[in-house]
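Okay, got some structures for you below.
Laboratory data are not the source of any read-out in this text; all were calculated from the coordinates shown. Fair warning: this is a prediction, and the values are worked out from it, not measured in the lab. Cβ atoms are built from the backbone, for glycine too; each structure is taken alone.
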Structure I
Amino acid sequence: MKFLVTATPIVPLTDPAVLDKLADWMRAEQRSGKITQAYGLVGGGGCSVMDVASAEELHEETALCPVGAYLSFDIKPLIELDASLGMGRDHLPG
């Protein structure tokens, strides 16, 4: 299952060690294949696409993020574009 995970700082991240911990965790998640895409957001924060087996696994991953106490997560499930377009077509009138 793929999820769009947007992380927004809830307190200023001013300690380089905190950013290093976040970078190390994200690189490990990328190597494991759980983070397939990651981006910084203009103005602060970032987003990633996470590919995990379940919502429960995603909850565990975000809960274990070493700087999770500094972040607010917004999580949205994703579906493939063709599936989404097909579902939209199925609900068109006529």
Structure II
Amino acid sequence: MSSLPFIQKMLVEEFGLTPEQVQPDSQLDELGVDSLATVEFMFMLEDKFKLKMSGEPVPIKTVGDIAREVDVMVAQQGISLEGGEPPPAP
């Protein structure tokens, strides 16, 4: 299961964005999410899904980059995203 829907929902809630704004190729800086906010958001994801970040810097520029990084951590750590609340069906 891809983390993208969870990431999109959390970005909408955390930064007051619209669902239309948080597409996989949306640039975070263009959404008003600077590098510090991105790091803080990654820590939020780490807490919410009980992930452990690698500690190695990963370039994250888009919404899709966040989802890919979370998907890699989930796969490596054998964690299920079911602990988070899935977004409601459209």
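Given that relative contact order in percent (Cα under 8 Å, 6 or more apart), derived from a single structure, equals 40, which label among I, II identifies that structure? It was calculated from structure II. Taking mean count of other Cβ atoms within 10 Å over residues 7-14 as the criterion, the highest value among I, II goes to II. Determine which structure produced the value 19, 16, 11 for semi-axes √(5λ) of the Cα gyration tensor in Å, calculated from the coordinates; the candidates are I, II. Here the read-out was taken from II.
If helix-only ellipticity at 222 nm (-39500 (n - 2.57) for each DSSP H run of 4 or more, over all residues; to 500) is computed to be -15000, which of I, II is the source? Label of the source structure: II.
Out of I, II, which one gives 0.5 for distance in nm of label points 7 Å out along Cα→Cβ at positions 15 and 31 as computed from the coordinates? The read-out was computed on structure II. Ranked by distance in nm of label points 7 Å out along Cα→Cβ at positions 39 and 71, structures I, II are led by II, which has the greatest value. When distance in nm of label points 7 Å out along Cα→Cβ at positions 63 and 79 is calculated for each of structures I, II, structure I comes out greatest.
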